[in-house]
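K.L.:
The structures considered in this document are given below.
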Structure 1
Amino acid sequence: MLFVTNRIPNEGYQTKIGRELTFDLQNTTPSKHLFFCKRSPDNKKYFEEGSASFFTQLKALSEKTQVLLYIHGFNNTDEADIFPNALALEEQINQYANQELVKVVPIIWPCDDDSALAFIDDYWDDQHAADASGKLFYRLFGKFVSWQKQLVQQGDECHKRINVLAHSMGNRVLMNTLYEWAKAQGDVPQLFRNAFLIAADIENEALEKGEKGQHIVDSARNVVIYYANDDLAMPASKVANLKNKTLSRRLGMTGAENLNKLPKKVYQVDCDNFNNTIDKPKGHTYFLHRGSKQTPVIKHMAEAIKTARVHPSEREYELPYP
């Protein structure tokens, strides 16, 4: 599985194609460099690929296969959470579609997995890392756009469709990434076919024009907000944010503050019917099947990826649980 990270490798910054990389999971300091890597499925080891090989491998995927970038949430680590979730996401979408519809590529930013007793300090460490990571990950998209331009000049265009799924605090990473792009490059181009914002740990007005997250809307053909009022991670997020004297409702708990202020390509999906059934008791990671419990989010996302349209077409929709 290909992945990109700004974790600091124990082996140092100097790029060397093919070298094995290891990471100290308690080090949440973001690197000043991006590392384009591949995870070995057999022994769970990581090897440096370099950006050229990384993009070439994505281009070589089947014409019907789309890329789904996966930006993980708070308190997630590589082998405990990120790769198992990414592999499950890829398998479940492809199984529903009955084809290799997506290739999931994790975007890994440095967060740790301290105990529940250290929740607030851990939350703020991760939030700081999410903010700092945005300043670097915009280079990922910049590298991709530059690579595409080089291919055009060579008469070998790449039309690979890209989608992004941001979960929890991963939405903060995505927001900051595109904000940094806008600061550095001006307007944000339409990078994604779909942007899926699941249990988003950002303010519920963040996508409005003039707010920091407006560039998420600019970056995608469709933007789909999945939220649940009884997502227990969202009240915990509000408590943690009191440390910075910030009290705001979270997008992943209420949906957009005013959907009418957002373009028609923004949809929001109420997941109250099943989030705690799928992910008991927190109700936070409800976008993946859990054993015999099948989340309707997989079908909903797969249809949007396959058709480039959100079904049903209502901008506000309560997703039923069969």
Structure 2
Amino acid sequence: MALPPLLQNLALPVVASPMFIVSYPELVLAQCKAGIVGSFPALNARQPELLDEWLTRINEELTAFKAAHPERPVGPLAVNQIVHQSNARLEHDVRVCIDHKVPIFITSLRAPIKEILDAVHSYGGIVLHDVINIRHAQKALEAGVDGLILVAAGAGGHAGMLSPFALVGEVRKFFDGPLVLSGAIATGGAILAAQAMGADLAYIGTRFIASEEAHATDEYKRAIVDASAADIIYTNLFTGVHGNYIRQSILNAGLDPDNLPASDKSKMDFSGGTSKAKAWKDIWGAGQGVGLMESVQPAGQIVAQLKEEYEAARRRLLA
């Protein structure tokens, strides 16, 4: 099946993942201007009315950029919606995004209801849903989403445990639509490898935390550059959902990263309350690809480097 037009003609087959606290308009704009899909979680706009302001700014700046640079590919915008009963803002945020005709919805935890899908489809938008296993993938497709984001082992933030080889291979047995693969993808060669496995695009987050435009503290960015795969801890303590976090940030919080208790999944809370916000602010999410990052760079330079690596990997395979 051909990719939807929104996912064609990118500078690089990459969707930048929406990172809580990190992905703000500055980073999203830099990603889109570099020719990849830029994204942010709706909940990053901490006050509901701020979401409308962000979308207005992003749309206006991208429209002006396209007019000034008609020869350059500009990536579409994606906004992440947490579909969970604790997210009291979901209805509001979805309505605002639909009013702005956001091209791509990225939904998490639960598949969106038909009314949301129909509204997004009414103006030509698409919905991608992130999943960590086959059962979730099948349920999302039954709900009617347009594509899947496969969050495999090693991904930053909320992540699964399955090998990307197994996850992509099994999903391709029953779905020939858009697949985006996540999991320690930090180089252009890894992007090409994702496509070789059967994915259409790569989902990259951690690499962009170490960017000048990222809304992350300097300490967080330095931790990304200094860490290696051995420094990543997989736990569900902080949100109720398993994810990967930097060991040093857990130590800084006075916790033993090697002896973390399990959290009660039924107590997941995405309401934006102070306790959860504090957990995400102080405990730094990151994927296992951190060891491949050597410096903090502008996002556009990161995309350019990934593209060079991607083309070099293709040439090596064809040699």
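K.L.:
Give the label, chosen from 1, 2, of the structure having the highest value of relative contact order in percent (Cα under 8 Å, 6 or more apart).
P.N.:
2
K.L.:
Of the structures 1, 2, report the one carrying the highest value of distance in nm of label points 7 Å out along Cα→Cβ at positions 50 and 130.
P.N.:
1
K.L.:
Could you tell me which structure in 1, 2 was used to calculate distance in nm of label points 7 Å out along Cα→Cβ at positions 106 and 194 as 0.9?
P.N.:
Source structure for this number: 2.
K.L.:
In addition: Taking Rg/Rh (Cα atoms, Kirkwood Rh), for residues 170-225 alone from the coordinates of each of 1, 2, which one would give 1.12?
P.N.:
2
Values in this text are rule-based calculations from the coordinates and carry no lab data. Everything numeric here is computed off the predicted structure, so don't read it as measured data. Cβ atoms are built from the backbone, for glycine too; each structure is taken alone.
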